1. Given a value of -13500 for helix-only ellipticity at 222 nm (-39500 (n - 2.57) for each DSSP H run of 4 or more, over all residues; to 500), point me to the structure among P, Q it was derived from.
2. Between structures P, Q, where is distance in nm of label points 7 Å out along Cα→Cβ at positions 29 and 93 highest?
3. Which structure, out of P, Q, was distance in nm of label points 7 Å out along Cα→Cβ at positions 69 and 133 calculated from, if the result is 3.3?
4. Once relative contact order in percent (Cα under 8 Å, 6 or more apart) is calculated for every structure in P, Q, which label goes with the largest value?
5. To test your reading of the models, identify which of P, Q gives 108 for volume of the Cα convex hull per residue in Å³, for residues 117-196 alone when calculated.
6. One of P, Q was used to calculate distance in nm of label points 7 Å out along Cα→Cβ at positions 5 and 85, giving 2.5; which?
7. Comparing distance in nm of label points 7 Å out along Cα→Cβ at positions 37 and 229 across structures P, Q, which is largest?
8. Taking percent of Cα pairs over 15 Å apart, for residues 45-108 alone as the quantity of interest, name the structure among P, Q where it is greatest.
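What follows draws every value from the coordinates through simple rules; no lab data is involved. The structure displayed is predicted, hence computed values, not measured ones. Cβ atoms are built from the backbone, for glycine too; each structure is taken alone.
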Structure P
Amino acid sequence: MLLGQNVNSYGRSGRYTGAGIHETAIDFAALLNKVCEIDGIARIRFMTSHPKDLSDELIETIRIQQKVCKHVHLPVQSGSSRILGLMNRQYNKEGYLKLAEKLKDRVPGIALTTDIIAGFPGETEEDFEDTLDLVKQVRFSGVFTFIYSKRPGTPAAVLDDPIAPDEIKRRFDRLLSVVNPIIWEENKKHIGKTLSVLAENVNAANPALLTGRADDNSLVHFAADPRRVGEFVNVNITGCKTFYLIGEEAK
């Protein structure tokens, strides 16, 4: 896992010099390609990506490198171009939709997940409807939803026109009512498939099951020998819930 607040801005702020390494400029796509050359690493993930820095080169790396998981967490925060401007996100709704379309077109089967904030200061009903529209168009495989909370020292903390808490809660609930059925529908597409799942642990609620992640980051609970923990297991997907898949080890 390559982890950073914005991993795909790696290499854009200067050159890196390490012990025994000549000074060189390496962007995130090049870094991913180098990690793929390391023997013994079977699966590579990264997060979090900022839409403004997700390059064509990075998309191509995700497409061609089998070790790189076909999943991108791409926080949008809002579907309103006006609110995105207030957030200083450096992209708009149309740009994000084009990027999501490009990812899905060039990397068939890729899963997109995101972060969304409800109730950013000054958010109007029209702004919120733009967010719901974006969710419906992109059809995310997973969404981390947040209620806006003021953080001292941030530019947003001094913005006028805060949203009433009860209205924020209503918008948050409406967001979930749109997001969750889409996630369930996207999960349902896996039923009948056989996925390679990295078995991470014995399921805490049901010791007869193992829990792990598929390449596209789907959470999978499946029946298998507990000695398979730590291994890749081919799992036949037999069912799903909103936030996870259900299956059994393929024989």
Structure Q
Amino acid sequence: MTERLDGTVALVTGASSGIGEAAAHALAAQGATVALVARRKQRLDEIAARIAGNGGHAHVIEADITDQAQATMSVAQTVGEFGRLDTVVNNAGVMLLGPAVDAPVDEWQRMVALNVQGLLYVAHVALPHLLAAAEGEPRRVADLINISSVAGRVARNGSAVYNLTKHGVGAFSESLRQEVTGRHVRVSLVEPGATATELSTHLRPEIREVSLRRFAEVERLRADDIADAIVYIVTRPRHVAVNEILIRPTEQES
């Protein structure tokens, strides 16, 4: 059984590409008005135009959620514009792999700032609105979906700080789930395996080459595959909570 999202409002971070972009299109197709949050306004404008062309509704918010004030603004602007917030997809993230020995510390700082602090900033300011939405119509339930990774389950050589951030997202999500589930805010964790997005383009060239070799024989997931899982989570009936989904390409072993 699925339930459409008509009359609800969703906010997606990292919405300018990859999983965030795909999730925005998928949520809009289910009837949600979608706030698109990212730094690249031109890309967001293009995505919003495509959503509108398909009969949906989207609102562009240019913001860098590693800045707490901008994260707060993104939620406040959404609620100010539409009067509610029912779904948050905490998707923005960066994957900067490589050995910990002699690693550029700025890469660690970027991952912690976005993968952890940015996610926390958005969750913190969104939660009161999600709790309020869960108390009333049209669905009497709200959803916070945190996008983690297989790296949040499996630690690998060359992935130390990325592993740290994604394990942290998992721990935060589970603790928060226990705190708010009795009030019908569902906290869900989505852990994609190798997915064809822009994440790998942020790697240093020598690290990217190693990563590409590792998955050379693997048909990677597509962003739409993850968006499909997100839609599955948020369209469950009120009494059904999908706490965690781990999604790997069929050929990915670990």
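1. Of the structures listed, the value fits Q.
2. Max of distance in nm of label points 7 Å out along Cα→Cβ at positions 29 and 93: P.
3. This figure was derived from P.
4. Ranking P, Q on relative contact order in percent (Cα under 8 Å, 6 or more apart), first place is Q.
5. P
6. Answer for the origin of the read-out: P.
7. Greatest value across P, Q: structure P.
8. Q
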